[in-house]
1. To test your reading of the models, identify which of P, Q gives 34.8, 142 for Rg and Dmax of the Cα atoms in Å when calculated.
2. Can you say which of P, Q returns -6000 when helix-only ellipticity at 222 nm (-39500 (n - 2.57) for each DSSP H run of 4 or more, over all residues; to 500) is computed?
3. If we compute mean count of other Cβ atoms within 10 Å over residues 352-359 for structures P, Q, which one ends up with the highest value?
4. If mean projected area of the Cα convex hull in nm², for residues 328-623 alone is calculated from each of P, Q, which structure is the one that comes out at 14.9?
Structure P
Amino acid sequence: MTLIQTFRGTSSNGTDLTAVYAEQPAAGTAIALVLPGNDLPRLVHWGRPLSAPETVLDAFDAIAPQRVSGALDYTAWPSVLPTQSESWIGATRFDVRRNGVELFCKFVVTDIKAETVAAGNTYDMTEKDGYPNWNVASEPKQTPTVTVVAEDVEQCVKLTWTCELDETGLVRQRAQVTNTGDGQLEVGKVELAFTVPADANEILTTTGHHLHERSPQRQNFTIGHFAKSSMIGRPDFDATLLLSVGEHGFGFTHGNVYSAHVAWSGNSVLSAERLPYTTGVIGGGEVLFGGEVGLEHGESYTTPWLVGSYGEGLNEVASRFHGYIRRVHRDWLVDHGIAPKPRPVILNTWEAVYFNHDYDTLTALADKAVESGVERFVVDDGWFGARRDDTAGLGDWQISQDVWPDGDKSLKALADYVHGKGLEFGLWFEPEMVNPDSDMFRNHPDWVLKPTAGRLPMQGRTQQVVDLTNPDAYDYIYGAMDKLVSELGIDYIKWDHNKLVTEEVSPLTGRPAAHAQTLAVYRIFTDLKAAHPGLEIESCSSGGGRIDLGILEVADRVWASDCVDPVERADIQRYTSLLVPPEMIGEHVGASPAHSTHRATSQEMRMATAFFGHMGIEWNLLKEPQEDIDKLSEWTAEFKKHREWFAVDTVVHSDAADPAVRVDGCVMPNKAAAIYRFTQLTTSQTYPSAPVRLPGLDPDAVYVVSPLDVSLDLAKQDIGNGQSPLGWWNADGVRMTGRALTTYGIRPPALHPAQAVLFKVVRI
């Protein structure tokens, strides 16, 4: 199969045309580009593979706009980098300056290369002992790739644009800007674009705040400019993981959807814009402060990847991101000779003991963790320096002798005790931050990002930000962490990031440092993991900040939110999964009432909500009755039966008509089985709840639908309110076709508000 083809021809007005068509048949995705004359590429197709690829040449005449009155002689038809030279009169997407003067570039294409790049691993999945087993395939990964070189000779700016169609169906594009002239070239913004069809008339993004991340919002895609920026050194709680556009009313299971994401953990923007003269573009890129990136003659700046995903519904859009990041992590394991393992069940000590650390309490908690089926024990904030609360000690990465004195009750003794119980040992760090009340700050005030020598940025949580672009600061942080990982046998790092990063200037250079700081964070992640094979690192940023493909490529999981209230988590986790596969989303069973909301919920609701992700516990088990510990153990044992499949399954969400309910599931790649969760968040208008549809199944297969064992006895759990038995809610279940389950659905049990149940669907 030819994955990429080039065609040449002439338009009706005599313009020489070069068309490039690329497809990934297994992913059901194709793109087509047309380069008219020596202009930059125009996207003319993004969707399913075409039966006659050669026809994309005619797309130029089919789509090119006519000249109209009151406008320029050439009506705007945006390229992958719209500029005023091609009649784009919307928001500036390419901002470069020489000697403080903005340049208006007209890029002339000098070279086009369209090829299939054979590099990287592909994998075959088999079954071993009933679980998925991955093997490196003999054939390398095949990636259709387009590289376009263009230049503005007069203004001495060169552009190299690269576009890849990944095997998952993701489209990735980035640009390299090179200064070919004298004098420094300052780069402000390079915001690449995808053109989208005219009927993509609705925008979906997410907003949020601490404890309420990933809240969906929709608006019409009208004429004008819509942008979501993150300008605090990392993606914020308010940052949208994806900017998605589609036919009005698109959902998880229906409607053509086009999504964009900037794979970058620093300052960035995602935008959608439509002019009266254009159908619209979506895209994004890094946003740079003035003076942050200055290029001398011959120097280059490369943008982060702008990643696009197309699908019929958001489930398909998300599956492409999941497939991509899963392969990245398989590659890391293979390249470093690390054996894959199931996601270990975690107990994190934060909501159990907070800053109140002592050996006897934590060893007793570890004992309860073992009873509950826990496999990884993570000690949170409060173990170092003068860190008895959140006002002091941050940056002093030495074990506190006040809390953990050397001897038989030291932190090393705790780590050894945990390891002796067969558990992995994890430890909390916040490496990028420092308290002014710390030895590190007092000894090295120049290691902190600040706008002037005499003024610090506004504090957040009594913190400032360490300048990791300073080699001395980097070496100190890395050295302290590296030493502790070796001495304590740390298996897992919870990496926190609590301060919003503002006025991000390095005293070392006197320049803004957001770009270089982000690269330094990536480096310290990879340096630590390379030095300690098998070490895993969680990215936590006050919960759900800093979630993007950039950090996901180097981190092993993210903490979706500091809120573990399952009612809030229902949508936090649902919309986080637009980008992040479930096995990388930290999902914990907490106490009731919840620490963050004081809402009381059943243990069943809390466990069911954490079931599909990287399951954990954040709960003082020492205060709970044994029956609750036993119930927790039963659920963790059930989770362990399925977790390896969850890590390869297709994640699906149903578009329930009832806003009071949620249906989420994980479907095996071959559609042989699935597990779904039905959640009754609030009271429905209908009573009992209406049938719900189960997406993702083989329409022609026959399935048995039955409750998962842990959810079988509704009366014992006291979570149902039906006054008669539900006909299929028994061990035998019912037989139904995939088509019936997908189109009409099945009646869920009548539940009290804030309750959830799990059920399985198995092909026969």
Structure Q
Amino acid sequence: MRLYIISNRLPVKVALTADRQMVLSRSEGGLATGLNSLEISCEKRWIGWPGVCTDSEEEKRRIRLQLEAMNFHPVFLSEKQYENYYEGYSNSTIWPLCHYFYAYTQYRQDYWAYYKEVNMLFCEEIAKIIQPDDWVWVQDYHLMLLPGLLRKKFPFLHIGYFHHIPFPSYELFRILPERACILDGLLGADFIAFHTHDYVRHFISAAERVLNVEFNLEEARVGNRIVRVDALPMGINYALYHKASEQPKVQETIAHLKAKYGGSKLILSVDRLDYSKGILHRLRGFANFLEHHPEYREKVVLVMVLVPSRDRVDSYADLKTRIDKEIGLINGCYSTVDWTPVYYFYHGFLLEELTAMYYLADVALVTPLRDGMNLVAKEYVATKRDNQGVLILSEMAGAAVELHDALTINPNDISQIENAIHQALQMPEAEQKARLAAMQTVVSRQTVNKWAGDFMGEWQQTVYKNQALARKKLTSDTALQIQRAYTASYRRLIILDYDGTLVGFQNKPQDACPTPELIDLLKRLASDPCNHVVINSGRDHFTLEKWLGAIPLSFAAEHGAFYKENGAWHKNVSDYTWNEGILSILKLFVNKTPKSSLEYKETSLAWHYREVDSWLGELRSKQLVNALVDICLKQRLQIMQGNKVVEIKRMDCTKGTEIQRLLQNGHYDFILAMGDDVTDEDMFCALPANAYTIKVGNISDTARFHIPLQAGVLPFLSGLARSVEDERGFRSLKGQVMSVFNCLKNFIGNKSNLSKIVYIMI
């Protein structure tokens, strides 16, 4: 097994000198840093852009040879591809949209065309080297189409995807013209993960509303596969940062920084250049702090480290200019001969230099306006050992979900930044250490290796579940085995659910009437004297009688409350008068939930929400269950949640109790049961282990087999009916042949007829 990590760029960056020599350096960014340090048991390989564009085939060959020796496989891009795919669609369309900077979002057809082109290029490069048992882990928003492209090319490939930036709310995501294509691409993965549950919720909402994909908690059925979604906050290499201050080079750097900044309190800000980081808000908050707290002038410095990024994007270049201006204004206003308020560095630092600054800093100012995670906050906490420090953290960063003991602020509120700085500088040492200790406990547990391990674990579970699903899938071979058992039997029990099994779900339940094809099929099955065919449904008996009563079938209606045998209906329960309180609650939810409806049955009430917006329907169904629980318990009533329905019924009848009655009254050498909903699980459980139980739609733990789509049910049943009909035809033909043979044999046995036969033959 090999793990391929697919990302926009490799963990190393290739640069070409003036004389075209290669220089390798570490890639910036949290993704490269985090993934490069993860430890896994299987062989790990990287696929990504090497950081340089070249048209020379010889240079490409040299770069490829050197990188592949390090298990890095380069994907070469032209200048035009890089500009329009990376700086264009990825960072001028997707990035601002996901970070809620709608005004910065650019929509251009050429950006989208190049994004598709580069994603396909990655797919083609991967296709050259992967093997069937390999695992492909796609990273981040640059390659959101890639899982779907790989799935089409390799249907059984193991594909995971992690989204490292925020996933926006549906109301914002729906603005994207290519929204459906993006979601289709992501759903090509087996497992999709985000940093926080908020992002998971937004993604599920978008998939449900744009593609009409139905999620059951964190899982959705996409074709014949299960796709799982979960929140897995990314961590850091805790030991690396926590032990950094023990290294001689780091100690030397700490001593140098102490001498440089004297006895000033050190506030540290480390970011990549980006408008989502809230850098201008941070500077203005610091300026206000100096204005309103003059006692701290010449006693505190802000060290601002900005790592260059996307300089060629206009919005980034403009931001750089504005930051330079703001820093100039602060230093111009407050500087003295011996003191500069803001030390500004526009370049990256070596790990030893960065950890030294983390260790020395009294305050870390991490205030992004929106951030998927933000590993700087975790790195700062991890680096502290026996020294104090305070983390000021934006509540808009994914890290805020875990680091509760930071001073959390709204980064849009300049006064909160100012006050947090003051609070941090005034905080007692004991409180600082207590807060750091609590956060270190979290960061030390949720490391990058644990994150990767958790991802791989859930991904593997999803893959194994899909493999189990594939084994349960009703293949042509399995169908043939069932047909053989069917034709060889003499007393058969066939139990069929109606909605979702024999007919597809309709938005309005009354529209789910039987098709001529279904009626013909049921007639064929019922005409076989060996068959006892039962429609076991939650439908009321009036509807079943109206639609199918002319066919000589048996029925169990309203989950077994009524049954029909030998042409007569019977009632299993006594008359019941519905409590007015229950009725009023159900009517209230019908009124407050557009497109929902209430179905009245003699023994149950069903609130349907098939036409309701998926998010609202799920919300209202949970609210309805909560509202009904107490009163239903008092009335000894059962609440059942099915496919887009909440049903209230008596406890004394289920689809399982009806099965028990059928088995008591007859002996069968072949049993087949088919259903699609949670209510059918009672039916499957009540049947003997050798019964052929088939779940339609979602996989079932109790059913032996599985048909992914309702459209496959009637052809399967028709195949059963046809197998017996063919067998009868064969037996009939065989009988006719044997009759002629015997007649001829008897005829020949009479010697007086021999001459007649010879004459006829002549």
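1. Structure of origin is Q.
2. P
3. Max of mean count of other Cβ atoms within 10 Å over residues 352-359: Q.
4. It must be structure P, since only it matches.
Every number here is computed from the coordinates shown, using simple stated rules; none is lab data. The shown structure was predicted, so the numbers you read here are calculated from the model rather than taken from an experiment. Cβ atoms are built from the backbone, for glycine too; each structure is taken alone.
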